[in-house]
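Some structures to go through are shown next.
None of the figures in this text is laboratory data; all of them are computed from the coordinates on show. Quick caveat, the model's predicted, so the values are computed rather than measured. Cβ atoms are built from the backbone, for glycine too; each structure is taken alone.
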Structure 1
Amino acid sequence: MKQKTEQVFTQKDEQIIDLFADLGMPKNLAKTLMYISHVEDCRSTDIETGAELLQPQVSVAVQELRRRGWITKHDIKKKGKGRPVHHYKLTASLPSLLKSFESEKIQEVEAVKKNLSALERVLLS
């Protein structure tokens, strides 16, 4: 990915997005994360264009990424009147964020195992 806008994901980027999706991450979240990982700082409209997503998809993804603490938002005031423009950037490298995602998935697996064991105990009692 070379430019800040009008970016097209590489084959490797698409593979990463698909793998995140296979692991349960919504595709719009994976695409937003991948786009932001390639730029220093970006606006929602940059993400829409670069990740080929609609505004509501970007909005939902950005909210979730902020909730997880994976991106930060800072506002840049426009000259004159009007709302400030929101800019986003990653809080850590993509490999570091992957570790967080991995921990989350391991906890989910452990919870499933625990529930299956409890179910088995109840069924066999």
Structure 2
Amino acid sequence: MQKLTNKEEEIMHILWKLEKAFVKEVMAEIHDEQPHYNTLSTIIRNLEEKGFVAHNAFGNTHQYYPVVRKEDYRKKFMTNAIETYFNSSYKNMVSHFAQEEKISAEELREILSMIENGNPKK
């Protein structure tokens, strides 16, 4: 599974949320700078070529839906990020976020509790 561009990821998040959608429905969910309809359609077709989405045809119109689960992509992306930026060390990753004050001591205690109890929350 390959890494997506930022714009492709944005579109995938919309498709994961909507579960299935026509290009115009995806367009309606974009709140930042909206691409031209044809540009968005091309991005979605590229996602289809990469194996992330498929479509149902309704005449000349296509309704797209994700075929890669968000959880599967997240797992692959996070694994690669941890390998690349934290030398495959989850300790280094958590330490980074603690140093950057992006995670609190209370959140760390919650994580420890989940690990000790074998009951991870998602």
Structure 3
Amino acid sequence: MELFWSKKVPLTSVEILELSAGRSWNGNYIHRMLRSMLKKGMLEVCGVVPSGTQYARQFYPALTKEQYAARLVMSKGIGIHSIADVAVAMVDETEEPDEKGLIRQLEEIIEELKKKETMEN
């Protein structure tokens, strides 16, 4: 996923193989990995491009880093009732927290959630 997030463009399996030259990945591994990530909803097919004498599917992340992290945390049994505690723990783990900026962001998120709740009711 890091490869997709850092490149910010759709990638084919051939491009992934070329970009991962320093790793021990082979074509079969990449195809298995892509199939698994598609099944889990982490990637989506966003196009088809010519590749040699065939066509190759292009893949793009279906999740942002933040959405991926949220899924990962929730898969570990941390639910909605622990979000505030997790946020505080994350701030505590950072070396130089920008507390004022974080507070401003959290206030904006709270306001958006309030607006959303009002619209749903």
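To which of 1, 2, 3 does the computed value 17.7, 54 (Rg and Dmax of the Cα atoms in Å, for residues 48-87 alone) belong?
That value comes from structure 3.
A further question on this structure: Which one of 1, 2, 3 has percent of Cα pairs over 14 Å apart, for residues 24-71 alone, as calculated from the coordinates, equal to 55? Could you put the intermediate results ahead of the total?
On the way: 1: 39; 2: 55; 3: 61.
Of the options listed, only 2 reproduces it.
Now a separate question. Computing FRET efficiency 1/(1 + (r/R0)^6) of positions 32 and 104 (r between Cβ atoms, R0 = 25 Å, to 0.05) for each of 1, 2, 3, which one ends up highest?
If we compare FRET efficiency 1/(1 + (r/R0)^6) of positions 32 and 104 (r between Cβ atoms, R0 = 25 Å, to 0.05) over 1, 2, 3, the biggest value is for 1.
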